[in-house]
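There are structures below to look over.
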Structure 1
Amino acid sequence: MINVSIEYRRGFIYSFTVEGHAGYAQKGTDIYCAGVSAVCQTALAGLLHHLKQKPAYQLSEGFMLCSLADNMDGKDKEAAQIILKTMETGLTEMQRAYKEYLRIAIRED
């Protein structure tokens, strides 16, 4: 099971964490794991490429953590939310199709 936690602060996505493996197929051939990884890593790449204030992040096997800077300006904040809401939408659609492999938890302040 892949567990995704998306944290909102004051109505905006502030951070996300991805942990685990889907268990859909053998390691290295699991297209569901690859799909979740592609969506989340693309979001991180978008944040790193488009924001002046880069997010903090950690990556390792079966784990990703990404947190936005606390004092982002309006333009960065808007761009970050577009990227992160798109990620959330993609993951939510994947969860609808394959509930047994992905769990998304939304945390709001």
Structure 2
Amino acid sequence: MQTDVWTAREGVEKLGDEMVGFEVEGRDGTIGKVDHVSFSGSCVIVSTGRFFGRKHTIPAGSIERIDTEGEKIFVDLASEDVESSPEYDDTTGFDDDCEAQVGEYYSALTKK
């Protein structure tokens, strides 16, 4: 991963609403599906729970590539990395607190 977790890697296309429903594939298999994309395109919100609808934020800097034809987003994370991240709250959305907590979490992963 790169230092700025919110900026897409060079060569990775810009995130957009057309990616809602895409599967997210991690290093160890399927993580979940894209629930929505941030307005700025700096992250995707992913539904990881099958029955309870847990949602987590994945910053654009974690995305290695996007297969638009196959409707898949590939990330350099394991499912445990995402499921251990701060849970996304639909009621507050992607506010400053969410951005700070998630940014801190994923920045720490880059230092491992």
Hey, volume of the Cα convex hull per residue in Å³ derived from one of 1, 2 reads 96; which structure?
2
With mean projected area of the Cα convex hull in nm², for residues 19-74 alone coming out at 3.7, pick the structure among 1, 2 it was computed from.
2
Relative contact order in percent (Cα under 8 Å, 6 or more apart) derived as 39 - corresponding label from 1, 2:
1
For distance in nm of label points 7 Å out along Cα→Cβ at positions 11 and 59, structure among 1, 2 ranking highest is 1
Output -14000 (helix-only ellipticity at 222 nm (-39500 (n - 2.57) for each DSSP H run of 4 or more, over all residues; to 500), calculated) maps, among 1, 2, to structure 1
Working back from 0.40 (FRET efficiency 1/(1 + (r/R0)^6) of positions 67 and 91 (r between Cβ atoms, R0 = 30 Å, to 0.05), computed), options 1, 2, answer is structure 2
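Laboratory data are not the source of any read-out in this text; all were calculated from the coordinates shown. Just so we're clear, the structure is a prediction, and the values are computed from it rather than from any experiment. Cβ atoms are built from the backbone, for glycine too; each structure is taken alone.
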